[in-house]
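So, here come the structures, one by one.
No lab work stands behind these numbers, since they all come straight from the coordinates. Being a predicted model, the structure only gives us computed values, none of them experimental. Cβ atoms are built from the backbone, for glycine too; each structure is taken alone.
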Structure I
Amino acid sequence: MFWKNVRNEGRDSRRRVHQWSITGRLTALYAASSFLMLVLAASYLYWSLAKDAGADDTAFLSNKIQECRRLLRDGPKDMPLLAHEIQTEAAASQFIKYYVRLSNSQGKDYLATPGMSDLLPSRLFPRPIPVDQTPTRGAVWESGSNVSYLLMSAWAGVEPDGTPLKLEVALDDSSDEALIKGYRWKLLGVVVLGMFFACGASILIARNGLRPVKEITQATERITATQLHERLVPDGWPVELASLARSFDQMLDRLEDSFNRLSQFSADLAHELRTPINNLRGEAGVALSQTRTPEEYRRTLESSLEEYARLSRLIDNLLFLARADGSKMVIASAPCDVQKSVEVVREFYEALAEDRGVEVRCEGEGVVNADPVLLRQAVSNLLSNALNYTPPGGRVVIHANRRDGRAFKITVSDTGCGIAAEHLPRVFDRLYRVDSSRSQHSNGAGLGLAIVKSIMALHGGSVAVQSESGKGATFTLTFPPTPTGPPPS
C-alpha cells in the first residue's frame, strides 16, 4: 500500500509538472516559431552571401583566364600587355590579391606573378580544362597560415613548336572569408536579440489575448447563489471569446431563471403542504381537547380523510413530474381512437359539468399514437381546469383534428374568465396559479397544467395556450406526425 501511494503521488506530481498555462504554451509556441523563422532567414542570408561571394570570385578568375587567352591569340604584339597583366598588374593590386602563371606542359614558367611559385606550386592546381571551354568552377586550398585560395587552371594555346601553354590563376579569399565570418556573427547576434524580443513580445501578446479569459474566470469566481445577476461585457473582445461570453451570459440567464423558479416552487410547495397539515393538526387538537360523541369523531375523521387525499394527490403529482423530468418514465405508445378517449373523459366529468351548469361538447375524430392513460390524463386536466374557470351557462368544446400536414391537434376551449396576458408565460409552471383565482379554487395545487406539459414532452409534442382576459382560453395539444390508419377496435 505504501509503494502504491508513492507511485500515485509520483504520477500526480508529474501530471502537475506537465500542466502548462495557456499563456506559457502560447509564449513557447510564439517564441519557438519566431526562433525557427529567424534561424531559417539567417541561414538563407548566410548561404546566399557565401554563394554570391564564391560566384563573384569564380567569375573574376574566369575573366582573367579569358583575357589572357585573348592576349595570347593576338600574337607577339600583345605579349608586353600579357606580361604587364601577369607580373605587374596582379602584384600591384591592393584590394584583390590574385596570382597568374603561364607555363608549358613540362612545368617551365614563362610568366608568373612574383612569389607565386613559392606560395602556390603547380601541383596544387586542378586539372586544366580544354582551350575551347570557359572555366566555371575552381578548387579551394587552404595554406598552413589558414589563408584560403581559389585555384583555377586552363589550357591557353600552343607555342610555335606545338607545346601547349597552361594558365594557372589563384585568388586570395581572405577578405571574403573575413566578410562572411563577420556577417555570420552579426546574424547570430540578430537571432539572439530577436529571440529575446520574440519572448517578450510573445508574453505580452499572450497575456493581452487571454485577458478576456481572465475576466471570465474572475466573473465565474464571483458568481454565487446570490450573485447570479453577474454578467460579462465582451466589448472589444475577439469574435470567438465574445461568442463564449454571450453563451456564458445566456447560461447565467437560464440559471438565474431556474433558480428563481426553484425558489418560488419551494415556497409554493411549503405553502401547499402547510395548509392541509395545519388543518389536520387543528382538527386533531379540537377533537382531543374534550370528549366527543361518535358522530363528531366520525366527521373529524371524514374531514381528515379529505386532507389526506389532497396530500396524496399532491405527492403523486410531484412524483409523476419528478419521473418525467428525470427521463426515467417509459410510455407505452399505441394507436388511440381520440374520439373514444375524449368521450370517456367527458362522461367522467358529466355530472360535475351538469352540477355547475356548463355544457361540454366533443367534436372531431382521428387516431393518434400515444399512451392511452396519459392521453386521457392530459385531456382530463385541461377539462377540469376549464370547468373550474367557466361560469354557469358557459361552454367547453373539445375538438380533435389532424392539421399542419400530419400533426394531430386536440384543443380544449372554454368561455370562462380567461387568462391575463402577463400570466400566460407561466401558466405551465409548477404550483403557479393566478392570484385572483387562488381563493376561488383552493382545491387545486397548480400542478395540472405542469403535468400536461410533461405528458406532451414525453410524447415528443407540445402544449400551447391562447387567451384574453374575460374571453375564455384555448389549450392546444400538438402530437408529432404519425402514420394514418384505421382506428383501433
Structure II
Amino acid sequence: MMVRSFVFLILCLTSLKIYAVFSTTFGLFGDEAQYWLWSQDLDFGYLSKPPLIAWVLSFYTNLFGDNFESLKLFPIIFYFFTSVAIYAFCRKLDLQKSISLICAFSFLVMPAVSVSSFFISTDVILLLFWILSMCVLIEIRQDPSLKNFLIFGIMLGLSFLAKYAAIYFFISLIVLLFFDSRLRSVLYSNKSKFIIFLITIFIVVLPNIIWNAGNGWLTFVHTSDNANLNNINPSFSRGFIFLILQILMIGPILFIGTTLNVKKIIYDTKNIFLLSYSVPIVIIVFVESILVRANANWAAVSLICLLIFFIRSLSYLKNFFLYLNFFINFSFGIVFFLLITISSDYKIFDRINGIQEFSNELKKNLTEKSNIVVSDRLLYSSLAYQYKNEKFKLLMPLSHNQKITKHFQIKSSLNKEMYDSFLFVGDPSEILYLENIPNIRLLKESYPKFTSSPIKIYEVIF
C-alpha cells in the first residue's frame, strides 16, 4: 500500500515538473547556460569543471535538441535513472525489496532533488556514477573478480570526470576499510586487481589530466581557490547553517525520527557502509564551512547514504515517519514547482528571472557589424544561449597580465588589437588594455531582476 501511494504521488510530482518546464517564463541559470556552451565546443577539460557534463549534454542535445524545455527535462530524466541505481544499490546492500523501493522513491521527493531537478548541474551526473561505484564495491566484497575491479575503475573514473568531489569516495573507502574487516581482507588478497583498478581510473581520467597539463592546471587551481584555505575566517554560524541545510535537503522528519530513536539503531555491516559514505564527507565540508565557506551542495554525495540510513533506521516504526517525511517532502516539491509554473516574483527566483528581456534590450542597441563584450561569466553564458542563433560574437576581456579566471577567456578573449566597434557590459577599466584607444560612451543603465546591482551598457567605438 505504501509503495503504491508513493508511486502515485511521484507520478503527480513528475507531471507537475514537466508542466512547469513548459509553462514558466524563467530562463537558464548562468551555470546551466555555461554547461550548454561547453557542450557546443567539446574538449577534455574546462576551467571550473571536468568535461563529462559537456560530453553528456552534447549527446543529449543531439538527440533531443537544445531548446529551453529540452534542457530543463535533462535533470528530471537523469534523476529517474539515479533512483533506479539507488534501488539496485539497496538490493546489493541486502535490504528488503519494499525498503529499497521506499529509498528510491524518497530520493525523488527529497527537497535537494526537487530543487536540483530544475537545474542542470555536475551533481546530477556525479550522483549516478557515485551510486554505481558503490554498487560495484559491494559486489567486489562478495566477488572480487577482475571484471568487477575494472568496472569499479571505470565507474569511479567517470565520477571524477563529472566532478572532482569524487575524491571523497577514497576518503570514505579508507574509513570503511577501518571498520569492515572482510572488505579489508578481500582488497589485501587481491592487491594486483586493486592496482589494476587504480590504473583503470587513471586511464579514464588521463585525457582531463593531459588537458590540464597543457593549460596550466587551470581546473585544479580553480578548485583549490574554492577551498581558499589561505583566507581562513572561522565562523561557527556558517557551520551551523551548513548542517541545517543538509537536514533540510534530505528532509527534517527523517532526521528527527532517527534522532529520537538513535538508541535502537544497530550498527551492523550495512549501516557501517552507509555511515562511512556519508558522515566523513559531511564532517570535512562542515569544517571547511567553519574555516572558509562551503556551498550546501558540496556534500551532496553524502546525502544518498544518509537518506538510506535514516529510512533503514525508521522502517520498523509502523511507517509513521516514512509517510510523514514523504508527504512533507512531496508538498515542498509541489509548492516549488507551482511557483515555477507561475514564474513567481519571489526573490529566490531572481537569478533566473528577466534574462530574456535583458537580452532583447541589449540586442536593440546592436548595429549590423557590432559584437558584444561581457566581463561577467554568468551573464556571458546566459547571453550566449539567448543569442545562439545570431551571427555576432560574444567576447570576454583578458589583458596580457591578467590571470585566467573564466573559461571563456581561453576560447573567446577580446584581442588587444581589436578595432571593430562593440557593445560592452562591464567596467570600462577592464578594456583599457586595448592598443587602439576607443571612445567609450554609456548607452544606458539596466535594472534586470537577475542581478542586485544595475548593469551598465557601453558603446565602444574606434
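Looking at structures I, II, which one was distance in nm of label points 7 Å out along Cα→Cβ at positions 101 and 453 calculated from, given that it came out as 5.4?
Of the options listed, only II reproduces it.
Work out the source of 0.00 here, i.e. which of I, II gives that when FRET efficiency 1/(1 + (r/R0)^6) of positions 149 and 381 (r between Cβ atoms, R0 = 35 Å, to 0.05) is computed.
It was calculated from structure I.
Out of I, II, choose the structure whose coordinates give distance in nm of label points 7 Å out along Cα→Cβ at positions 45 and 413 equal to 8.5 when calculated.
I
For distance in nm of label points 7 Å out along Cα→Cβ at positions 285 and 309, find whichever of I, II sits highest and give me its label.
Largest calculated value belongs to I.
-18000 is what came out when helix-only ellipticity at 222 nm (-39500 (n - 2.57) for each DSSP H run of 4 or more, over all residues; to 500) was calculated for one structure; which of I, II is it?
Derived from I, not from the others.
Identify the structure, out of I, II, from whose coordinates log10 I(q)/I(0) by the Debye sum over Cα atoms at q = 0.09, 0.10, 0.12 Å⁻¹ was calculated to give -0.67, -0.81, -1.13.
II
Once relative contact order in percent (Cα under 8 Å, 6 or more apart) is calculated for all of I, II, which comes out largest?
Once relative contact order in percent (Cα under 8 Å, 6 or more apart) is worked out for each structure, II has the highest.
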